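Each reported figure results from applying straightforward, stated rules to the coordinates on display, with no laboratory input. Note that the structure is a prediction, hence the values are computed from the model and not measured. Cβ atoms are built from the backbone, for glycine too; each structure is taken alone.
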Structure 1
Amino acid sequence: MHVLITGGTGFIGTALCDRLLQAGHALTVLTRDPARARTRLSAVRAIASLDEARDVEAVVNLAGEPLTAGRWNAARKQAFRTSRIGTTQQLVAWMARQPVRPRVLVSGSAIGYYGPRDDTPLDESASPGDDFAAQLCRDWETEAIHAEALDVRTCRVRTGIVLAADGGALAKMLPPFRLGAGGPMGDGRQWMSWIHRDDLVRLIQWLLDSDHAGGAYNGTAPQPATNRDFARSLGKALHRPALLPTPAPVLKLVFGEMAQLLLTGQRVLPAHALAEGFDFRFPTLDAALHDLLRRH
C-alpha cells in the first residue's frame, strides 16, 4: 500500500514510518524540509507539496506544532491551529481533486478534545470540552470528517501522553527522576492517560489495515494512572524516590496557560479499539515503563 504521511519526521511519525516500511508499504512524506526528511528516514519519498503526491492509497495526518514546546501566546496558538486545521483542510481539498482517491484517512487528534474532566471515565462517546485545547481538537476533527463525504474511510485518533525514552514527556521526566528529584505535579490527583509509542504506532497501522474501522478512537492504554501514581511507578522503575512535588504556582509561573495541560487531565479509555479487537501489548504502566527503560 502507498501511504502519504504528514508529520512523518516527528516523534510519532518516525516510529510509524519505520514500522510501515518493515511491513512492506511504500511511503511518501509531506514535509517543509525534504532534504532533512531523507536524512532521517531512509527508503521514503519526501515531498514539499501535495501536488507532487501520486497514486496514494492511504493518508496518515500527524502534522501539528507541539503544544508543549514553550509558553502559549497569540502567535503560537495561531500556529497550533494552522499546522493542524490548515493542513487537514489542504489534505481534504487535495483528496477531492484526485481522480482516484485514497481509501482511508487516519487523522490525528488528542485527548485534549475532552477538556479537564476530573475522575469521570471517558470513552469516545463523551462530549467535548470548551477550553482552547478542546476547541482546537474539535475544529481539527471537523476538517478530517469532511473526507467522509468523499467516500474516504476516516479514523480520528485522540492521542494521549505518548511514552518513549527518546522523546516526548517521558524523556523530559527522566533526568530529574534519575537524580531522585522527581515527583507529582501539583496535588498529583490529575489523570494521565498514556500510551506506549509502540502501541500507538500499531494502532495506527491497524486502523489503516482494518476495512471496518471508522470514527473516533482514543489512542490511550486501557489503564490510565493519576499523576501521583505515575510518578510512583516511574520512581520504582528507576529505583529512585519520587516524593518531591512541583507546586502548581511554580508550574503556572514557568508555563503560563500551558500549565493547565499539566495540572488537569482526563481519565480516557480506548473503548472503541478494544471493542473492535485491538490488542494492547502494554496495557499497564509498569509493563510499559519496564519495556522502555530496559532499552535505555
Structure 2
Amino acid sequence: MTQTALILGASGRFGRAAAAAFERAGWQVKRFQRGAETLSQVAVGVDVIVNSWNPAYPDWAKQVPSLHRQVIRAAEMSGATVILPGNVYVFGPQTPFPWSEQSPHAAQNPLGRIRVEMEAAYRASKARVIVLRSGDYLDTAASGNWFDAMITAKLGKGKFIYPGRADIPHAWGYLPDKARAAVGLAEKRADLPRFVDVPFAGYTLTGHELLAAINAHLHQPAKLSQMSWLPLQLARPFWPLGRCLLEMRYLWDTPHSLSGDLLQQLLPDFQVTPVAEALPHCLPKALLAPQTGRGLKAEGSGGLAA
C-alpha cells in the first residue's frame, strides 16, 4: 500500500527537499496549501506530516507556538507521525559538544527558548514525533541561507566570506541527505519511540576546511575574508531581522558538532554524500572548474540501501 506524506512548507528549504525525497522513495506526497486548506481535514489518512513551516525570525515569538499547536492537534487526531526538522538552537553556547539526543536544551536567548519550548510541546503531546536535527543547511538551490547568501555570495570575486572563527568546527547538513534520512526514519516509524530526537551529524568542518573543499571545485580559488558584523549592529535598532541574526552570532564562534551515533543505530545502511561530491551541487555552476561542472552526479547520491 502506498504511504502518504503531507508536506507543510513545501516551497521552503527542507520542505522542498523532503517532498522530492519522499516522491523518489515511492510515497504519495501532498503539499499543503495554507489559506486554501484546513490542516485537520487534510491530515486525515496521511501517514506522516513533515512540518517545514518556518516563519521569519522576527515572527517566531508570535507565530511559532500557534503554528505548532495546529500540527500537534492534527497529528493527535489523525494518528500521523510528525517529522520535525530540528536545529542546534536549543543547546546554547555552554553545552559541551558533540551535541546528541542526551544533551540538555540549555539555550537562554529568545530564539533558542522558542525552539526549546516548541520541542517540549511536542514531547508532552500524544502525537508521534521524530525530530531530525542538523546544523546549517547546504542547499542545492539558492535559498537565502548563510551558505549562499553570505559565505559563497562573492566567490566570483574571489572572496569566501566567513561569519565567525574559521579555526573551529561548525555543523552542516546537506539537505538532500537530511531529507533521505527523514524518509528512512519515516519508513521505520512503527519501531521508534513515540517521541524520538535524532541528531543528523552531516559534516563537521572548520571554516578553513570548508574553504579548501570549495576551492577544490572552483575555476578560480577564493580567499578567506572575515564578515563584518558592524552593519548589523548599526541596523539593529530599526531592523528586527538584523537583531535576530546578531542574537545567533554565537554559533559562529562556538565550536560544535552533532553526534551521528543514534542515526547510525536506527539506519545502519545510511551514508551521507561525501562532501566533495555534495559541494558542487551547492555552488554556482558558472564558477566550477570545467572537470567538476561536467562530472556532476545526481544530487544526494549517497545511499540508503533498499
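If semi-axes √(5λ) of the Cα gyration tensor in Å computes to 31, 24, 18, which of 1, 2 did it come from?
Structure 2 accounts for this read-out.
If you work out Cα Rg over 2.2 N^0.38 Å, for residues 145-208 alone for 1, 2, which one comes out largest?
Once Cα Rg over 2.2 N^0.38 Å, for residues 145-208 alone is worked out for each structure, 1 has the highest.
Out of 1, 2, choose the structure whose coordinates give mean count of other Cβ atoms within 10 Å over residues 81-88 equal to 19.8 when calculated.
1
If you rank structures 1, 2 by distance in nm of label points 7 Å out along Cα→Cβ at positions 137 and 153, which sits at the top with the largest value?
Between 1, 2, the highest calculated value is found for 1.
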